[in-house]
Structure 1
Amino acid sequence: MVNITVVGTGYVGLVSGSCLADFGNYVTCVDTDTIKIDNLKKGIIPIFESGLDAVVERNTHAGRLFFTTELAAAMKNSAVVFIAVGTPPAEDGGADLRYVEQVARKIGQHIEKYTIIVDKSTVPIGTARKVTQWVQDELDKRHTAVAFDVVSNPEFLREGTAVYDFTHPDRVVIGTESVSARKVMKEVYRALYLNETPYIETNLESAEMIKYAANAFLAVKIAFINQIANLCEKTGANVQDVAAAVGRDGRIGSKFLHPGPGYGGSCFPKDTQALAKIGREQGAPISIVETTIEANKRQKQLMIDKIERGFGGPGALPGKTIAVLGLAYKNNTNDMRESPAIIICEGLVERGARLRVWDPAAMQEASWRLEAIKSSVYFADSEYDAVQGSHALALVTEWNQFRNLDLARIKNTLLSPNFFDLRNVYKREEIEAAGLRYFGVGK
C-alpha cells in the first residue's frame, strides 16, 4: 500500500487515481476546478467512461479515494505524486507543456520530504529532465534541499475501455535511473503481480519514446488499411477479406486493421504530430508518421466525396438532408476531439447539405463542437428521429446500438434509400436485401 497524489482529474488522472485506489493504495486526486472536485465528492463523474463510476464509488466508500483542490495538503502524506494533466497540441504541432510545468513548479513549492514524481501525461522525450529542473528551480528559490526522483510511467488507456486497460495492462513501463523509485513504483502496481504483468524497466527517455512509438505505430496501421481500402474500391477487391487474411499473419496481427473515416480522439492526432515535430527538430524526420498524418486528413475528406458521389457527384448535395449516426470519435465515449464526424459534418454542410445528427453519448459536446454549422444541423432525439426526413443515412461511429438497426424501418423512413456505412458495420447483402443502396469503405 502506497499513499499517492494524482494531479489532474481528466481521463488519465481520474481513471489512474481510481484504479490505483482499487489496487489497495490510498489516493488523493487533485484538481484546480472546484466544481469538478465538488461533483466528484458527490459521486458525479465528469467523463463518460464505462465502469468508472463503480470504481470511484467503491473506493470512496472504502476510504481509499479522496478529492481535493489543495495540492500541498495532499502531498504531505504522499510518497508518490502523479502528474496527469493535459498536454494539448501547440500551434506548431508539438505538445504544450504549460500545465505540466505549472504542476511541477507547485510540487517544488510544497515538497517537504523525499517524493517520487511520476509523469503520467503523454509528454515529449526529455520532459522528465525538464520536470526535474522545474522542481529544483522552486526548491532553490526556497533555499531548501529535498531529495526527489522523477519517473516516466506512460499510460496506454483506450477511451471506452480505460478501466479494463488500467487493470489488465499489456505492460507497465517504468522509466527511471533510481533503484529506490523503481522499487516503490512496483509497490504501487503490486496488485498486477496477480496478472503476471511484465514490467519494462528503462531510462526516462526510452519510457517517453515508448508511448509515442506505440501510438504512432497504431496510427500507421489505421492509415495503411484505409489506403488499402481506397485501392480495393478502385480494383474490385474487398478490404474486409484482405484485412482478415493479412491480420492472420502473426507478424502483423488483426488489431487496427479496420478501415473507416480515419482516426481521431485525444491521443493519435496529437501524439503523431508531436512525434513528427520531435523528429524534425532532431534532424531525424519520421517520414512514415508525417505521411500518416496527411493520409488521415485525406481519409476524412474522402468520406465527404463518397457521400457526394452517392448522390451523383459534385453539386448534388444542395437540398439534401443526411442523417449522421455517431459523432464521438469512437464508440463508448462522448469524446469528440478530432472526431472524423466533425470534418464530415462540416464538409457536407459546406457542399450544401443539411444534417440530422444523433449520438448516444456525445450530443451535449456536439452542441458546441458543431457551433459553426448549427443553422444547418438538427440535433435529433434518437437514431430513427435522425433518419426522419433524410435522403441518406451515414453511419460514422460504430456504437453497438447501430449494429442492429431496424432496416425495414430505415427504408420506409428515408426519402431516398441511401445507406453510407463508413465503418463497414453491415454486409452489403443485408442492406441491399432491405431495399437500400449500400456504400461501404473498401468494398
Structure 2
Amino acid sequence: MGGFFGVVSKSDCVFDVFFGTDYHSHLGTKRAGLTFYGVGGFDRSIHSIENSPFRTKFEHDIDGMEGNIGIGCISDGDSQPLIIRSHLGVYAITTVGRVNNLEELAKHAFAEGTIHFLEMSGGGINTTELMAALINTHNSIPEGIKYAQSLIDGSMTMLVMTSEGIYAARDRLGRTPVIIGKRDDAVCASFESFAFLNLGYEFYKELGPGEIDYLTADSVEMVVEPGEEMKICTFLWTYFGYPTSTYEGTNVEEMRCKCGSALAIRDGKVEVDCVAGVPDSGTPHAIGYSNTSGIPFARPFIKYTPTWPRSFMPQKQKQRDLIARMKLIPVDTLIRDKSLLLIDDSIVRGTQLRETTEFLYHSGAKEVHIRVSCPPIMYGCKYLNFSRSTSDMALISRRVINELEGGECTPERLELYADPDTPEYANMLEKIREHMKFTSLRYHRLDDVVEATGLPACKLCTYCWNGKE
C-alpha cells in the first residue's frame, strides 16, 4: 500500500509536509521520501523505514530543507518521490497503487521514444519512473497523467509537483482516495482525510474517480473532470484506513463499529465471558459487537507499541509473523479459565491468528471463538498490494477449498464457496476452524459489509472476496 501528502503554501511548508506525511505511516513499511521546491530548486530525501519509524529517519533532514511547495510519501514499494527533467520541465512525482502490466508499458514507452529506465536490484523497473515516462509522451502533465491512467492494468493515484504547484490525480476508478484541505495561506492534498486537521487545514473536497486538480497556494482548479464509475477499495474501511479517516462520507471507526454490530446480530446468543478485538483494527469491530450483544468488552492482551509500531514490520513473512507475536502481551486474569470471543479484521494466510489463538490457549483460555469482520478472502488483490501473498494458494481459504475439492477449484465452484448461504461455504468455514483450532468461527457477510459503508455495491471494489471486478 502507501500514502502521500503534498502542500502548496505562501510560506515555508517543510513542517506541514513532514507531519502530514508522518500521519500516513500506518500505510507502508518499506520506504519514505520528501521533496521540496524552494530558492535552491528541488531538494529530496529518501530513507528505508523498515527498522525505524518515519520521524526518526527524517527529523534531521528537514533542518536543512526549505520550500513553499512539497510532497512526501510512505511506501511499500519503490523509492520515491522521483525528480524528473523532461520537455515538460522539472517536476517531482509520487504514486500509490499497483501496475500489473509493467513490462508491456515499458515496451510501449520505448516505442514512444523513452531512451532508458534505471535498472533496480532484482531487474525491475521503478513504477513511479514508468509513470513519469508515460506522462512525458504528451505535451502537458494533465494530458500525460490521463494517458498513463488509460494504459494501466491496475490502479495508480499520484501527486506531480512542479515549481509552481501540484497536480493531484486520483486513479481512474477511484480505488484510493485523494482529499484536498485548505487554509488561508495554503492548500494540501492527502490520502488520509485526518492528516491535515492538526495542521490548521479544513476539508475542502474529495476528488472523484479519475479527477485531476491543480493546486496553488490560492486555488484548487479542476483540470480533468471525474468519471462516473467508481470502485473504491472496501478494505480501506475494514483494515487499511486510520480510524479517524473518512472516505466518500463514511468514517472508518463508525463503519467498523457497524460491522461488529452486524456480526453480533447474526450471531444471536453466544456464551462467552468477554469480547475482544485483535489490536488495532479489530478493536472497533469488537466494541460494536459488545454494544449490540451486551457481552462485556475487554482487552485480554495488549499490543506493545513503544518499540514495535507497524513501521518496524520487515518485508520477510517469517520475521513479520515473529514480530506480530512479540507485540502481544497477555493479561492473565482476563484470559485464564475464560471463554473469549475474539474479532479480527481479516484472515489472509492464517498464520498470525492461529498463533494468537495458540497463545491464548497457552495463557489459560478455556475457549476461543473467532469472528472476522470481512468475508473470506478468496483472491489476492490486483490493485493495491494489500497482501504480500504472491499466490492465491497462500490464502487460507483457497488452501482449504483445494483440500475439499481434491485439487484446484474451478471459477464456478469458487463462486459457491464465496456464497454464505451454500453448503460449500459452511464446509469451508468448518475446515478452516479445524485447521486453526478455533472453538467456533464466523465471517462477516459481504452484504452486511456493503451496508456498513453506506455506499451502493456498484461503487465498491470487492474483488478480494468475490472475484468481481
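Out of 1, 2, which one gives 4.1 for distance in nm of label points 7 Å out along Cα→Cβ at positions 15 and 415 as computed from the coordinates?
It must be structure 1, since only it matches.
Kindly point out which one of 1, 2 the value 24, 51, 23, 2 was derived from, the read-out being P(r) over Cα pairs in 20 Å bins from 0, in percent.
The structure behind it is 1.
Thinking of 1, 2, which structure, once distance in nm of label points 7 Å out along Cα→Cβ at positions 95 and 367 is computed, gives back 5.1?
2
Here helix-only ellipticity at 222 nm (-39500 (n - 2.57) for each DSSP H run of 4 or more, over all residues; to 500) has been calculated and equals -13500, so which of 1, 2 was it run on?
1
So if we calculate FRET efficiency 1/(1 + (r/R0)^6) of positions 47 and 399 (r between Cβ atoms, R0 = 25 Å, to 0.05) for every structure here (1, 2), which label has the highest result?
With respect to FRET efficiency 1/(1 + (r/R0)^6) of positions 47 and 399 (r between Cβ atoms, R0 = 25 Å, to 0.05), the highest-scoring structure among 1, 2 is 1.
Taken together, the values in this text are just the output of simple stated rules run on the coordinates, not laboratory data. Computed from a prediction, not measured in an experiment: that's the story for all the values here. Cβ atoms are built from the backbone, for glycine too; each structure is taken alone.
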